[in-house]
Structure P
Amino acid sequence: MTSIHTHEAGTTEPDDGPHFVTLPDGRRLAYAEYGAASGHPVLYCHGFPSSRREARLMHADAVAAGARIIAPDRPGYGDSDHAPGRRLADWADDCAALVGALGLSHFAIVGVSGGGPYALACACHLPARLPPARAGALAACTLVCPLGPIHHARLTRQMNPAARASLRVGRWPGWVADLIYGAPTTAVLARWPQLVEKFRHIAAPAADRAVLRAGDTAAILNRTIADAMRNGALGARRDLWLYTHDWGLELGQIHRPIRIWHGEADGTVPVSHARWLAAHLPDTSLTLLPGEGHYSVPIGFARRILTELTDVLRVQPE
């Protein structure tokens, strides 16, 4: 049985939740809603390490674009229950349950940074897994500054040294990750997530530095770090393993159109990752943005990205 919180119709206030869906295996999946409550539904796959609150950065643009953003916490993040041993493909099942509970006839999905592989997992598996009587079709998939399959050493080598060092933990024995991301570390970061702010500025172009200084961007991102570090960072630790091992996705079998946006000056996930994905996906449209970085693209271009998705959803048959 799936339980669902009904989002209050008509509100345009940010809704951090948590609201919950109870999944078939008894786990709870937490989610939040942003943008236009009666708008076209867009599932949001958050980055790493992060949480559903990351989508708050797109709230105003989602309202303007007529998008209803539904942003779940991945298992082990924020308020979602942990799923030991989960695979990338399992995320499609969780999203199918969420979509079914919400009764969405058609929807789009967007994956930002470390959420990119999860959006691809949905593009790969959701069409075959959505029960037609309960939910509809995945109409569009967009990746924004997506992380590539870094089990390929060439893609890892192209990342900045700090990013390489943090991701390399995923290749080490589990006890090493337990030591590095154990209680002392996660407790400190959960209490003082602003310690990560300097890490964001490593290799950040001017466009990113400007975005990170503006408004409440840093405060929202800091809150997502605190969410990710709660409960021993179980979701983030699993993601490290999944990112650095074979994704188990048949990218060449994803024949639906995939839209990719990436900043050419991205110092966190280099543009070579987007180019690799575009070369290995059968039907891709790649937009490269000169001078833009890892944060300036999903924040500064959110309205264009979401408007593209809602335009697709607007013409879907009921």
Structure Q
Amino acid sequence: MLNRRLLRIKVMQSLYSYFTQEGSDLPSGEKALFLSIDRVYELYLHYLILPIELANAAEVQMEEARNKALPTEADLNPNRRFVDSFVIEALRKNPALQREVSNRKISWSANQDEVKKLWRQIKKSDLYFDFLNGENHLSAHRKFVEKIIRDFVIDNESIYSIFQERSIYWDFEDNDFATNMAIRYFGKIKSVEKYKPLPGIYKDEEDDKRFVKNLFRKTITHDEENSKLISQKTRNWDVDRIAAMDVLLMKMAITEFTQLSSIPVKVSLNEYIEISKLFSTPKSKVFINGVLDKLLAQFSREDKIKKTGRGLMQ
């Protein structure tokens, strides 16, 4: 479920912590790395069950309205299209999802005030009005739940703050990834009985874990060598002016070029340039690309790149 770019980002964050904190040791750093990856999956699960929490909040508000001293006709006979949506029922009856949520103790119970506040915002919106009064077909239900996440959750600072306070391992990139993965999952729900199987943390657990472990360990163990290589190609630059993140990303790329035989060179190069756009300076992508191109030419001459599999040198 977690793609390689996100795994690279988590390795990058763990390496940055390892190289900048005194007393860091490899086993502890590696343990924290895998914990941070696991936390992204937990964040994803939180967003998968958020529609259920919103439906529960709506149900409570409907019950409160019915019990008013002078209820209106709308209070007595509310529109239950969202509360009874097949999407909500499918999420509630998904055994894999409910099992994972239960085992990991995933819950919004400590943040019910925020859930209720969020529901009040949704209830007042044109999105909700259009859903209640539009055609009652299955795709409308899926799109409504997807739009809730897009319009009310993704950039919601209050919800983002909840997760920041809960764990040091959650950041903006994790939140963005988890919400978008949840949206994709909602879009695959076809009926109460027919929905996409709940994905695991990794697409290929053995292969992905090996990739993460090797990238983390070998970037550390080859740090001195990689530092020298970068220094040789940046002699005309003031080293103190090179962003620390640029240096780290180049070290990771070099590790993939020379130490990870199953990753195509072109993939590694493109990935670190893209990651630099998210985490470093506006000029970093050009700088990193230039240095890595020079290093790749050197590695090719010295026959240092040993890739296995068809097309992996490209």
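Only the coordinates and a few stated rules stand behind these numbers; no lab work does. Owing to the predicted nature of the structure, the values given are computational and were not obtained by experimental measurement. Cβ atoms are built from the backbone, for glycine too; each structure is taken alone.
Hey, Cα extents along the principal axes in Å derived from one of P, Q reads 49, 42, 40; which structure? Mind dumping the intermediate values first?
On the way: P: 49, 42, 40; Q: 82, 40, 34.
Answer for the origin of the read-out: P.
So if we calculate distance in nm of label points 7 Å out along Cα→Cβ at positions 81 and 273 for every structure here (P, Q), which label has the highest result?
Q
Using helix-only ellipticity at 222 nm (-39500 (n - 2.57) for each DSSP H run of 4 or more, over all residues; to 500) as the calculated read-out, with -22000 as its value, let me know the right label among P, Q. Kindly include the intermediate steps, with their values, before the conclusion.
Details: P: -11500; Q: -22000.
The read-out comes from structure Q.
Starting from the value 11.8: which structure in P, Q was mean count of other Cβ atoms within 10 Å over residues 17-24 calculated from?
Numbers: P: 18.9; Q: 11.8.
Source structure: Q.
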